[in-house]
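Q: These are the structures in question, set out in turn.
Readers should treat all values here as calculations from the given coordinates under stated rules, not as data from a laboratory. This is a predicted model, so every value here is computed, not measured. Cβ atoms are built from the backbone, for glycine too; each structure is taken alone.
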Structure I
Amino acid sequence: MDKYKITRGEGRTKISLSAHHMGSDLIVYLYNENAHIGAVAVGEYEHKEKRASTSVITRLGHKDDVVAQKAAHSISKSTRKPVCVIAGIHLDNITEIEISKILENTSSLVDEFITERGCKM
């Protein structure tokens, strides 16, 4: 089973992406030093329609659904594989600037994963 891990950012906005196979499917984790299960998104690629769809479950009080949904959709669309993204990013007293930087870092990680490893895993 291939495993993959990359990190982006520093300090409070440092985010990691880890991925591995479950059979031919992908499981991807997006998290910071306070890793937890905040939201789970499943991306499915429909080969006949040539499109991806995503379903999301979010834990009460968590806002990780935005990150999980976007990542699951992008990865499943690019890899044409089922993908489960588990996102857990938490910062106490987070600022708007930190939110923007975290969203930028997660997007960059997903793009790098798709480009470098997504289709090869």
Structure II
Amino acid sequence: MEDRSIKEKNCKEIQALIPRYLSGTLTLHEARYFTKHLKRCRDCREEIEISYLLDKGLERVENGESVDLHADLEEMLNGTEEAITHLLQYRTAVYLIEFTAVFVLIACVLILYLF
């Protein structure tokens, strides 16, 4: 019973994030949590499909464009996951550069102090 209430809580959190996901305003942490949950939760997947259709799909239909709801959403989610991967790689590279700079600075101070 507790697992179900945890799932319902998680689903409510995810469903509250849908408008921000569709507008592209989630933080990196929220986007990771969101996409991970959608990969395994059919209920939330259906909710985002409905929201996507109302938010983006109707506009595209009105403009005479075709809409493949599942393919469009899959492409959007894959793009989000790819962006998350790139941001995490960038952040890791920045940390490594910062660490190297601090290490070099400490080494320079030690060399100057010792000689």
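Q: Identify the structure, out of I, II, from whose coordinates mean count of other Cβ atoms within 10 Å over residues 75-82 was calculated to give 13.8.
A: II
Q: Still on this structure: If Rg/Rh (Cα atoms, Kirkwood Rh) comes out at 0.96 when worked out from the coordinates, which of I, II was used?
A: For Rg/Rh (Cα atoms, Kirkwood Rh), the value 0.96 is produced by structure I.
Q: To which of I, II does the computed value 29 (relative contact order in percent (Cα under 8 Å, 6 or more apart)) belong?
A: Answer for the origin of the read-out: I.
Q: Could you figure out which one of I, II the value -29000 for helix-only ellipticity at 222 nm (-39500 (n - 2.57) for each DSSP H run of 4 or more, over all residues; to 500) was computed from?
A: This figure was derived from II.
Q: Then there's this: Starting from the value 0.55: which structure in I, II was FRET efficiency 1/(1 + (r/R0)^6) of positions 11 and 83 (r between Cβ atoms, R0 = 30 Å, to 0.05) calculated from?
A: Computed on structure I.
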